[in-house]
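Bear in mind that the values in this text are calculations on the coordinates, not laboratory data. Computed from a predicted structure; not experimentally measured. Cβ atoms are built from the backbone, for glycine too; each structure is taken alone.
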Structure I
Amino acid sequence: MIQPHGGKLVDRVLEGKKRTEALARTAKAPRLKIDAELVSDVENIATGVYSPLEGFLGEADFRSVLDSSRLRNDVAWTIPIVLDVDRKTADRLRTGTEIVLETGEGTPVAILHLEEKYGTDKGEMAEKIFGTRDPAHPGVAKVLAMKEVLLAGPVDLLEMVPTPFDRWKLSPKETRVLFESKGWRTVVGFQTRNTPHIGHEYVQKAALTFTDGLFINPVIGKKKKGDFKDEVILASYEEAIRLYYIKERTAMAILQMEMRYAGPREAIHHAIIRKNFGCTHIIIGRDHAGVGSYYPPFAAQEIFEHFPDLGIVPMFFRSFSYCRTCGSVVNEKICPHPHEEHIQFSGTKIRDLLVSGECPPPELMRPEVARVIMAFKDPFNE
C-alpha cells in the first residue's frame with residue numbers, strides 16, 4: 001500500500017475514555033463557532049485526509065506554502081488550511097490554551113490547541129494561491145471575505161457532524177482497508193464536482209485499463225453557483241456505476257471539502273488527498289479545478305513537473321471528444337477525422353439541454369444518467 005503523504009497517516013480522532021476526559025477538561029474552555037466548510041477541514045485533518053497536517057497552519061508553514069508550495073520541512077503542500085477569526089475574538093483567546101470548536105448549533109466538534117495568532121495580507125494570499133486578485137474568482141472572493149486573524153495549532157476531533165451523505169463517507173484508514181480487501185495494488189483516483197458524462201467514463205475506464213481499481217471520489221461541499229447539487233452528483237454516479245462499471249473494480253466515496261477553484265495548486269492538493277486515501281495514480285484532465293479562463297488549459301498538468309517527489313502518479317488526459325465517423329470517444333492521438341465530425345463534451349451544452357428538459361444525446365451522456373438528473377426539480381446550485 002502506498003505510504004501516506006509525509007510518511008504517516010494522521011489520526012487525531014478522540015474516542016472512548018480520551019474523548020470523555022477531553023470533554024470534561026474543556027467544559028469551561030472558550031467556545032468558537034465554525035461554519036460547515038471549517039468543520040469539514042477539521043474532520044479532514046483529524047482523519048488523515050490532509051496528512052501530514054495535524055492542525056491549522058502556523059505562520060511559518062503558512063508563509064512557506066504561499067511562497068514555495070511546501071511546508072517548512074519541504075513536504076509538498078499547496079493550499080493553506082487556516083482558521084480565521086475577527087480581531088475581537090482573537091483578543092479574547094490566549095495562546096497555550098484549548099478552544100472548543102463548535103457548529104453554529106452549538107455542538108462541540110473539536111478541540112483546538114491554540115499555539116499562534118497571526119495576520120496576513122489577504123490580497124497577497126489570494127494572488128499567490130489563485131494567480132489573481134480578481135474578486136469575480138470564487139476562491140479570491142472567499143479569501144477577501146476572511147476575517148483579520150488566523151489561529152494555528154493541532155486539533156483533536158470530538159464528533160463527526162452528521163450529514164445527508166454519511167453513507168458515502170469513508171476515511172483514508174477505511175479506504176485503505178477496502179482497497180486491500182479487493183486485492184488492489186494500484187488504484188486510480190478520479191476527482192469530480194460534476195455528474196458523469198461519456199467523456200468522464202472514457203477517461204476513468206482508460207485509466208482503469210492500467211490499474212487494478214478505480215476510486216471515484218466526488219467533492220461534496222460548498223461549490224459555485226451553477227454547479228450540480230451534491231445529491232444529484234451522487235445519485236447519477238450510483239446509476240452509472242450500477243449499469244456500466246464492474247463492481248469488483250470500482251469504488252466510490254465522498255470527499256467532504258469545499259472547492260477552492262485554485263487550478264494548478266488545487267490539482268496538487270487533490271493528488272495529495274487521493275494519495276492519503278491509498279491511490280497510487282490520479283486522473284488529471286484539462287483545466288482541472290479551474291474556473292472561467294483564469295488558468296491555461298493544461299496548467300494543472302504542467303505543474304506536476306515541479307513536484308517529482310509527490311509520490312502519486314498523475315495520468316494526464318488532454319483533449320477528447322466523440323467522433324461520429326469512429327463511433328466512439330477519441331483523442332487527438334488516435335482519430336484521423338476532421339473537427340466537424342467531433343462532438344465536444346461541453347458541460348455548458350449538457351447543462352443547457354438538461355435545464356430545457358431535453359435528454360442529451362447518448363454520445364454525450366448515458367440516457368439512464370440523464371433521467372436521474374432530470375428527476376430532480378432543480379439539480380443546480382443557486
Structure II
Amino acid sequence: MRFPARLSRKANRQIEEIAMPVPHIVHVMPSFSPGGAQARTVQIMNYLGESFCHTVVSLNGDFTAAGAVSGDVDVQYLRCRRGGNPIYMIRQFAQLLRALKANLALTYNWGAIDAVVAARIAGGLPVIHSEDGFGADEAIRQKHRRILFRTMTLRSAYRVVAPSETLVDIMRRIWRLPGERIEHIPNGIDLSRFAPETRRPEQEKVILGAVGVLRPEKNHELLLSACAAAARRTPIRLVIAGDGPERKALEEKAQSLGLAAAVEFLGHCGNPAEIYRRLDLFVLSSKTEQMPLAVLEAMASGLPVVSTDVGDVKKMVSPENRPFIASGEKDFYEALTSLAANPALRKNIGVANRARCIALYDIRKMLQRYSALYENAIRSSYVAQN
C-alpha cells in the first residue's frame with residue numbers, strides 16, 4: 001500500500017514498520033442480488049484485485065451478484081439475518097466486525113445503517129457509507145425518523161458517498177451532514193464492454209428496452225401504458241430484463257393492455273451488454289433514482305434514452321437527449337411515442353450519448369477514486385492507532 005505525500009516522513013516510516021496484512025474490507029449490504037450498487041461493488045472489488053480481501057455480508061442471504069466477482073478476488077460471503085430490534089442488530093454487527101478483524105467497513109443504503117453505529121463500537125473502525133437512493137417506502141417523501149437517524153449516525157462515518165448531485169444536496173440540506181464528510185463519486189461505465197451495435201434499418205419493429213429489478217418504485221406500469229399508446233402509431237416490441245416481486249403483476253398488466261405478444265420478460269440477465277445490443281431505444285420509468293447505472297450502460301451502447309425526470313438523469317444524458325426526459329406521465333407518453341417513430345433522431349442522440357460517456361463517465365475514473373478513498377480511510381486508522 002502506498003502512503004500519501006502529505007504525511008510526514010516520520011509518520012510514513014512508522015506506518016511502514018507496522019506488520020500490515022492484506023487489508024480486510026467488510027461490506028454490509030441489505031442484499032447482494034443484482035442491482036446498481038451491487039454491480040458497482042463488484043467492479044471495484046475486481047479492480048482492487050489481490051490488494052484487499054473482502055467479506056460480503058448479505059442481510060437477506062441473496063448472493064446472486066457474486067457470479068460476476070473475479071476468481072482473483074479473495075472474498076467470502078456471510079449471511080447475517082436482520083432482526084426487528086436495532087440495538088440487537090448493532091451488537092451483532094459489532095461482534096461480527098471484531099471477529100472478522102476488519103480494517104474498513106463499507107455499508108450500503110438505509111438497510112445497513114445499523115452497521116455504521118456498530119463500527120464505532122468495534123474499536124472505532126473506519127466506515128464508508130454509500131447511498132444510492134430510496135426504496136418504494138421513501139420514493140415520494142423521506143421518513144422523518146430516518147432523516148433524524150441519518151443525521152445523527154452518518155456524522156461519525158469517515159465518508160458518506162453519493163453518486164448523484166441530487167443526493168449530495170439531500171445530504172447537505174436535509175440530513176445536515178458536514179460537507180467534509182460527503183464524497184461525490186459519479187458512477188462510471190466500462191466503455192469497452194458497452195459499445196454501439198450496428199442495427200438493421202430494415203427491421204419491422206422498433207425494439208424498446210428496460211433493464212432493472214422489477215420493484216414498485218421502478219414504475220413499469222407507466223412504461224407498459226406508454227408502450228400501448230406508442231404501439232398505436234409505430235410497430236414496437238418491448239424487452240424487459242430483470243426480475244423481482246412485480247413480475248407477475250406486470251405480466252398481467254401487459255395482457256390487459258393487449259401487449260402480451262409485444263412484451264418479452266427476460267428475467268435476470270447475467271450479461272446486460274447483450275440486451276442493449278438488441279435495442280433501438282432505452283426506457284426508464286422510475287419514480288425515484290439517483291444516478292442509474294442502466295442509463296449509463298444504455299448511453300455507452302449508443303442508445304437514446306426516454307426517462308422520467310428523476311435524480312441526475314437529465315444531467316447525465318447529452319443535451320440532444322434532454323427534451324426526452326419527461327416531467328410527467330403525459331410528457332413521458334409523448335417522448336416515447338415521438339422518439340420511437342423517428343429513427344434518424346434516435347441515431348443522432350445515441351451518438352451524442354456515447355460521446356458524453358467517453359468524456360465524463362469512463363469507469364477508470366470512478367475506480368481510481370474509490371481505490372484512493374479506501375486506502376486513505378484505512379491509512380487514517382493506522383495513523384490514529386500508532
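For which of the structures I, II does the calculation of helix-only ellipticity at 222 nm (-39500 (n - 2.57) for each DSSP H run of 4 or more, over all residues; to 500) return -9500? Present the calculation step by step, with values, prior to reporting the outcome.
Details: I: -9500; II: -12500.
Going through each structure in turn, the value belongs to I.
So if we calculate distance in nm of label points 7 Å out along Cα→Cβ at positions 27 and 195 for every structure here (I, II), which label has the highest result? Walk me through the intermediate numbers first.
On the way: I: 5.2; II: 2.7.
Structure I gives the largest value of distance in nm of label points 7 Å out along Cα→Cβ at positions 27 and 195 among I, II.
Mean count of other Cβ atoms within 10 Å over residues 83-90 was computed and gave 16.4; which structure, I, II, did it come from?
Numbers: I: 16.4; II: 13.0.
Clearly, the read-out refers to I.
For which of I, II does Rg/Rh (Cα atoms, Kirkwood Rh), calculated from the coordinates, equal 1.00? Before the final figure, lay out the partial values.
On the way: I: 0.97; II: 1.00.
The correct label is II.
For Cα Rg over 2.2 N^0.38 Å, for residues 43-106 alone, find whichever of I, II sits highest and give me its label. It would help to have the intermediate numbers written out before the result.
Values: I: 1.27; II: 1.22.
Biggest value here belongs to I.
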